[in-house]
Structure I
Amino acid sequence: MLQKHIDIGTSAPAARPASDRIIDDALRAVREHLDMPIAYLSEFVDDRSVFRHVDAPNLAHMIAPGDSKPLDEVYCRHIIEGRLPNLIADTGALEFAQSLPITRAAPIGSHVSVPIHRADGSVYGMFCCLSPVPNPSLNERDLKVMRMFADLAAKQVREQLERDGDQSAAWQRTTGMLAESAYEMLFQPIYRLCDGGLASFEALCRFRSEDYRSPDVWFADARRAGLQVELETAVVEAAVRALPELPAGARLAVNASPDTVAEGTLLPIFRAAGSDRLTLEITEHEQTTRLDRLSRAVAALRDEGVRIAIDDVGAGYAGLHQILRLKPDVLKLDMSLVRDVDGDPARRALASALVRFAGETGAHVVAEGIEHEREWHTLRALGVDYGQGWLVGRPGAITDAAPSVRI
């Protein structure tokens, strides 16, 4: 199951990191400054120098990213250990350089190289420029320029290594949690504001770990690790298993991000569970670039009887464009809009406008995060249909919910 979702999630090519572009720009700039045909940044892997970034116009047949050379055959180790200087204007003037086969094989006539260090001080690799011909004009000022660009590249390398480490750790945590199913579903009741009757439940995921980590941190980990679809699909599968426990007439709302919905993995789960009692809340904490696929997936779910809700309306996440495009059956007012709505004219005006919009489009409005009776009464007066929050019910077992509340 894990591999299936990883494969699905890698269908779109990833954009090049900004750090890669900065390193490439630094190599090009220093190569042009020194008037040399080849510049590269290498990484030492085992006993080889691997070229990670290369700027060598029209010389891809000689050197390209991913190529490598044994460290014993190149200048790198000799420079780090002091047998060769960082700046060599003419390799012919140095007996040791001439003794290395690569000097003639490449050939190398001039060479400038600066080591790149990791955050812990260990050597990552080299930032290097070379030319097949000697360049007697090279001097200490050129070496200072080289060091300046090398420092810029080193900063990007260290930041990328930190991101990679964070991503690897997130992957380990997420896969371990999924393998152990170290999560459980709680259910928060949603009531009709008009009469206090129980209408539905929202399924909410809570995670088990020695050190408590909130759900938003776990889901952020999954996004960082490329396992968002895997985690969200597993959580939805766990949530819909509770459908038989719901009181007659009550619906169940589950959450998923636009990218997970767009993958189409939820349709068979909903179809098998009984789609006519399910509401899909589409959450958006990052803008999606897959609107066409999302629209098709939403249409297929709606054809099965699933109601579509837009979550976090009013929080800045749920954009107007997405609301107009998906034509949701439910708008969920974010708690930041609900909080103190009774005493804040701006919040009341925005909530009222959304109620009017919902009425024009045939949608219902649910208010999240109701904590005070005055908020409940204000929202009911504005025409909001449903409400949830600690005032009327905290997340828990389905059987904990009251069949109705009096406010």
Structure II
Amino acid sequence: MILAQGTLLPDSQLSQVLSGLEGEIDRTRASQALSAEVVIQTCARLLDRLDRGELDGLLAQYATPQILEALARYRALLRPESLRYKLSAELGDLADGPLSRPFGRALAVPLGTLLHITAGNLDGLPAFSALEGLLTGNVNLLKLPSGDPGLSLTLLHLLTQAEPRIAPFLYAFSIPSRDTPSLQALAELADGIVTWGGEEAIRAVRAMAPPGCKLIEWGHRLSFVYLSGTAQPWELAALARHITETGGLLCSSCQVVFLDTEDSDEALALCHSLLPALEQAALARHTTPGQAAQATLYGYEHFLEQSLRHTGAQVLRGRGCSVTLCPDRELELSPLYGNVLVKCLPRAELFSALRRQRGRLQTAGLICPPEQRAELVALLARAGVTRITAAGDLSHPFLGENHDGEFPLRRYVRMVDVEESPE
């Protein structure tokens, strides 16, 4: 489906929509402006409808229990006070209007037209990416990921229905990635391309971006937990819930649990403590036989791979989960779906190990004695980590948080200096 000017259209009209898109965008940008407050108030009205249960039937068509759980977590970030805080935190004084300068004034204006090429690993991500573009007054062209169940398109359509002034600033397309001509046509209209995806996706976007187009890359990232000292049972339980809830699929998912030790026996003891916590979390999370079977299959494939490759890893297999003690000290992807890696990484080697993944680091969950926290936070930050949380909170959204070390809204605007005419 296609969303254009607030109307849902069949994919068969793609050529027709693309042929007139440049003219529509030019007319919109030349004659209209979209204020952040209009977007904020529209979100508030939709949240009210959600709270009254008016959208339950519609969301039920697309939203699994996991999606509804994610929406509940992010709901607080969509309240008017949260969105206003986001604008203030990310744009500073620019959020309030022009700034006085010795020569006159400086103002932040929309970058122009943003093309969002989003990933499908987080439900609702396309809609949230477009919302950030709307908050900064941009015209937004959204390529929906192939795996999107229709939730993002539904949410965006609701937004344009609730506020027609948003409609000219929002377009969404279900274009497959193999449709290079259509994607190239959208890229030619963009002043900035917002890319969510892995290295292959980013390379493809760089190849199609026209000269002068700003590339805004939110690539795949790796996250981990660092444990120094003794973990309390409640900390392991929280970590286990995080691992099973995210399935290792998010940039903020814990892939490796690093231990501040060289003692493999100590690391193995941690594995034996973590495994029952993972089993309990998996039992609560995997509510269908298919979910449990998927997790077990990933763990068994990982076990066979380690056996065939003779890596020296020790795989502790549980029901719907596994813990693998690895002999190396590298940050890497886990086997996913409740199967996590554990590795020794003494503090003296932490910086060099993390720097081997520079540009790919995101969240570190930290378990340590209170008196060591400041030192470890500083070390993790210097190594390139952009978010430090408790072990169970790696994927929890925080009000005012950065995105991979940057504020998105600041990247979606440009500065204009205006010299005042002399009297």
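We did not get these values from a lab; they are worked out from the coordinates using the rules stated. Everything numeric in this text was worked out from a predicted model, so none of it was measured. Cβ atoms are built from the backbone, for glycine too; each structure is taken alone.
Which one of I, II has relative contact order in percent (Cα under 8 Å, 6 or more apart), as calculated from the coordinates, equal to 18?
Corresponding structure: II.
Of the structures labelled I, II, one was used to calculate distance in nm of label points 7 Å out along Cα→Cβ at positions 108 and 388, giving 6.4. Name it.
Details: I: 6.4; II: 2.7.
Derived from the structure labelled I.
Where is mean projected area of the Cα convex hull in nm² largest, in which of I, II?
Details: I: 25.4; II: 23.9.
By mean projected area of the Cα convex hull in nm², the leading structure of I, II is I.
If mean projected area of the Cα convex hull in nm², for residues 132-227 alone is computed to be 8.3, which of I, II is the source? Can you show the working numbers first?
Numbers: I: 13.1; II: 8.3.
Attributed to the structure labelled II.
If we compute FRET efficiency 1/(1 + (r/R0)^6) of positions 276 and 324 (r between Cβ atoms, R0 = 30 Å, to 0.05) for structures I, II, which one ends up with the highest value? Write out the running numbers ahead of the final one.
Working: I: 0.70; II: 1.00.
Ranking I, II on FRET efficiency 1/(1 + (r/R0)^6) of positions 276 and 324 (r between Cβ atoms, R0 = 30 Å, to 0.05), first place is II.
Among I, II, considering only FRET efficiency 1/(1 + (r/R0)^6) of positions 92 and 260 (r between Cβ atoms, R0 = 30 Å, to 0.05), which has the greatest calculated value?
II
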